[in-house]
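Engineer: Right after this note come the structures.
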Structure I
Amino acid sequence: MSHIKKQLITGLLFSVSVGATAESSHKLEKVVVTSTKESKSISDLSESVGVLNQDEIQSVSPSHPSEILNRTAGVYINNLGGEGHMTAIRQPITTGGVYLFLEDGIPTRPTGFFNHNGLYEVNIPQSDRLEVTKGPGSALYGSDAIGGVINSISANVPDSREQSLNAEVGSYQWQRVLVSMGSPFTQTTGGAFTANFTENTGFRDNADYSRASLNSRILHKLSSNSQANFSVSYSEIDQSGVSGLEFDDYKNNIEKNEYAGDVGSREVEALRMSAVISTELTSGQLLTLTPFYRNNTSTMMPSWMVSYDPNLRETQFESFGLLSKWRVKQARSEIVTGLDIDHTPSSYLEEQVTVVSENDIYTDYNETGINSYDYDATQTSVSPYAQFEYRISQRFITNIGVRYDYFEVDYNNNLASAVDSRHLSPESQTLEYDHVSPKAGIVFNMTPFHDAYFNYRHGFRAPSVSQLFRAGSSSGTTELKPIKTDSFEIGFRGLMAKTYEYEIAIYHMEKSDDIVSIVNSDDNRQSVNAGETIHQGIEIGFSGPITTELTFNSSFSYSNQEYGDFTYTYFCFSCSPNNQVVNFDGNQVGKAPKTLGNLALSYQPFALQGFALEAELEHVGAYYTDETNTQDYQGHQLVNLRSQYQFSQDLEFYLRIQNLMDKRYSTYTSNQVGSDEISYRPGSPLSLYAGIRANF
């Protein structure tokens, strides 16, 4: 550990010990539901959870999920155009399925169908609350919850009639209308409805984006101790393809987009339905049954494959599932047990296409009628779990938990044979694999206002359906096993000097059996579980008043992510043989920012009641652009400005400016191993938005 890091950690621990002796008259009272699938005070949790409430979401009025979620310590979500994104939470910026996205505690997609853009299927700006659990959450939620869990929680049905309209316009033909309404229907039944209609052209050429999201909820009290909560969510997304740029265009022509027409585009329809039926059996005993249904269709031309293997693909799945939970709460203990079942039939069709280009712009494509892949896969998972919490004393709480996941995937290849050596297709077969995920933690309530905690959590990621059956030029894909992680975390949180809220988390995570591509003795490419990486760092959140009119909210994180024994195969045109194998043991993980930070200053003058002004500084630190550590991106800092004026209780006007200094920056910078050509995804230049929010 470097001298600077030692000083930083020593100083932080000292500040916590000083804070623990200070007087305080306020208790930290955040409530979290993701960690235990039920409301619980954050002071009783042995893990780091960021909470963003409705007031903060409305104040930010995010046009992209990154604008609200990046205010959480250790979280970076980039903007790939429209609402497309990749995520980095205790992991590099990646398209890999190491995150779990939930809506009201239900995974938005089944295991094996992760989409790195998955948050665009959730109505983020109309969420009642967002919770970000950092680190593995597999003991309760299963696969993919390695780097973190993001849970969007819908608004409750109101006690009285409420209606609101939020209309917004902005740069690059940005238009958005948010509608929400809710009302009790009878003494036992009420409903709520939200709608999000968004479209814009984007600042890049041919980068149109549109979405329509509808969410409805009906709450019905079945009896004095039972209720049912019915929810329906539907989203339709249409996003044009957006390319990366080489350096000259990135510096001088960021509007350029190498894709035009439908090249690189995607269309998504996502329907989710659920019913949460809960019954209090006896005092302290609660039974919850949540049947759910998903139906998702995605049609896309993978933008990253346009230049070397252009194709048009359609993925369709529907899920039939049940989440069950039985909670028993006693004076000093709590037991939560449950069984999750998910049955997901799916289909995948990939057709080869030829692309048409003019100069260096891909303008159109033609279908060839040749299918590279055509298969059906039905995945069934059965996952019992249990978590036990015990309060040893007034100050100590312990918890242990374990989950067992069993998967069966029935795969049917509809093609008689592989089209060519670049598109290998496994034979029809049934795969089975399972995994056990334990966790343990302890919470020490040092004072009523200061907590310390420690946890161990094991996480895993099951191979995705596409990794198993869309083999490309690799053999052995159906022999892949889950990726595993072991995470250790120590943290501190509470209130200092009566009013300043803080949280510090220090973590160490080791990931093994990552999926890598190697060249075997027969000079054939093979996918195997062989990669190892180490992820460790510190995350800090600190907020409170500066004066009676000025408050601040800040977050900062430092991470060190290294490769262990990690072998990578890449194709080199000028090499003999073309398949080159290198080992990156000891190198820094590519696309993993060293530092992340966010500072927001909010000013609400007494002299102008109803007016608020916020200035925000975003920081993304430097990172290497590939595994070789030979090239890097130096990071960036952005300034955003927001203001709002509430004319009355029912009418509010607001403005926001993104990238106030018109900074040139890249949201994702990368290069292929063996290539010195860096690809930049330019971030939006200065953008202005204005909106009005009215309650009726």
Structure II
Amino acid sequence: MKVGMRKAILGILAICCGPALSGTLRHQVRLDPGEVRLWNTPDGAAVYVPGMESSSPPGAPLLPVLPVVLLLPAGSVGVDFRVTAGDEQVVARDLGIRPAPVLRPLDQASWSDAVPDPAIYRSSSPWPSEVVSGTHVGTLCGFTVASCLIQPWRYVPSRGELSLCTSFDVEVTWSGGPVRWITERQFESASRRLSLLVDNAGDIGRFGPPIRNDRSGDCVWVAICDSSYTGDIEPLRQHWADSGMTAAVIPVQQLLASSQGSDDAEKLRNAIDSLRTNCGTIFVLLAGDETLLPVRMVYSQCEGYFDNMPCDYYFSDLDGTWDADGDGSYGQPDDSLDMYMDVLLARAPFGSHADASTFVAKTLAYLENPPAGSWRRTALLCGAMLFPDIGYTGGKGADSVGASLPGAWLCEKIYEQPSTTDGSDTQIDWLRSGTGWNYFAGHGNSQGVYWSWPPYSMITTGMVDTLGNGPRTGIHTSIACYPGDFMNGRCCAEALLLTPDGGGVSATFNTSVGWEGYWPELGVSEMLCILFTRATFLDHMPNLGESFASAKDQRVPYMHGGYDRNLQAMLAWSAFHDPALQALGVAPDVHLEPVPLSISAPCPNPSRRDAPVSFVVDYTTGEAQVSVHDMAGRLVWGTTIQGPCSMQWDALGYDGGRVPAGIYVISARRGDYTVSRIVTILR
């Protein structure tokens, strides 16, 4: 989702840009110093810019970065970036910028103070020394995507002087390489994801790989299972065949016998690659747990944390070997990881015929005969007090998930507050009645997700077994650590999908740890869940597979090399559902014609004490969304209006409490058009 400064990016020029040819692409970025916002924290000044995200090594000044993501002609190799900074403008002097702390996994309570690196903070040399902190080139279903992470700042600690580079010229060169042919349906699916990812989406048609004709052996949807389970999966195959999609159930024994590889996991991956190349396969359902299908264990290391986790990402990102250094340890940053999913893959983690039948029956009931009722448009958003020492609450990310849902949805928000030491059990009744979309921001283990305080259980395997919500099975996503670890007994994801009388029909959970962010900004794990929700409801992805893949796509450009939390969080976040599943309750994708839309200047501004902020939203007719975000981009308050009107915001958040003093953004949105105003709230 391109917001804020990303919209200031200018045009693109390409030279010799046909497939399999060498070429150059030039791209300009313009940044507005007027959008830079500063506020004080106990560790120093924080810097915020709309559309950018903070990213720095521990101990270095914590400053926002800007990813530039460009589509290159299919088959491009030898990609090289050259980024040249233009004019600089001083935005502050005598400024002590807060250093980046060492981030924590969400299962750890210990806190590391943000300690400034003396080599940087005692220096008179500008920081950072390089304009680009990282580059990445990958292939998304035959399309070539190249990105660079720009650091647009010059900070001189000895003077406390912060400058913004207001322009950048980005030049990308490439050589021609082999081009992979794809089917028209593969092209369409990848194009939808690319439209949310790249800055030159207008080039999708001319830069894409060539499209081949359909063949008799093509198969869009494939389930891979143990040979004794083909009958269990057959009703699901029949559903997709009746829906007009070529579909097949293939025994894993057949694939392993016909594929090469050093072990069964590599043989299975090579077989899936053959299916997408030779059969035009888009959806892959791994129908079985670790007792029935191969699993790839991936080594993870990030900011002092180490883990070895099951990772189905290995079976969907099909470029490279995931073991480029040949050490037998997969998924390390020096293994040339591509990180773009080439097939839309998920796992049904069953290990018995009874569980297989339950999974299929629940999926078909959701697809073919879901019960009527308000549950379809009800969201349960649970936010624990994740780190009380700094006030890091899961409710902030939950608010952003809620903002990504259609305006007609009922959002039940259950949050732990800093002023209390109580968890909640009120979410249980909501789960029992059925909820269409569920978000769990809490601590976790393989058995579930938890509040910080008693009664602790937010969603657990034991709780799922007794919900009894019947066919009102919804979609569940979480930032918590380990609830998707299907290698460690019966995990929470398995309970949701395999409980016969209730539970859920989808779980996008972590098989390892989730990650915090640079508070008050949100972390990578929170952003993945938000982007997943947004792709489903605002961007109208036609299935959960594309929504899940798109969420990961949009985090890849933030990788900056080495063991960073973006890489770890993406490896851990896994999908448990049929990837072709379509979510209930998605509003029709209706195009809204542009109309005049404006917000009057907020008054009073600044707002003192308890004075409400008044403003007018003016346009012609129809529905519009009005919202207030803080400077970290988190939703504070929002509503839907049915026509132009005068409005008041009383400076209260969703929890009913007065928001902290600071700068807030009031926005009105209609369709893809948004206008904003800035207001300052004083104590």
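What follows draws every value from the coordinates through simple rules; no lab data is involved. All of these numbers come straight from a predicted model, not from anything done at the bench. Cβ atoms are built from the backbone, for glycine too; each structure is taken alone.
Engineer: By the measure distance in nm of label points 7 Å out along Cα→Cβ at positions 72 and 584, tell me the structure among I, II with the highest figure.
Structural biologist: Ranking I, II on distance in nm of label points 7 Å out along Cα→Cβ at positions 72 and 584, first place is II.
Engineer: Can you spot which of I, II the value 2.6 was calculated from, given it is distance in nm of label points 7 Å out along Cα→Cβ at positions 88 and 496?
Structural biologist: I
Engineer: Shifting gears a bit: If semi-axes √(5λ) of the Cα gyration tensor in Å is computed to be 38, 30, 28, which of I, II is the source?
Structural biologist: So the calculation was done on I.
Engineer: The value -1500 for helix-only ellipticity at 222 nm (-39500 (n - 2.57) for each DSSP H run of 4 or more, over all residues; to 500) was derived from one model only; which of I, II is it?
Structural biologist: I
Engineer: Taking distance in nm of label points 7 Å out along Cα→Cβ at positions 328 and 440 as the criterion, which structure among I, II has the greatest value?
Structural biologist: II
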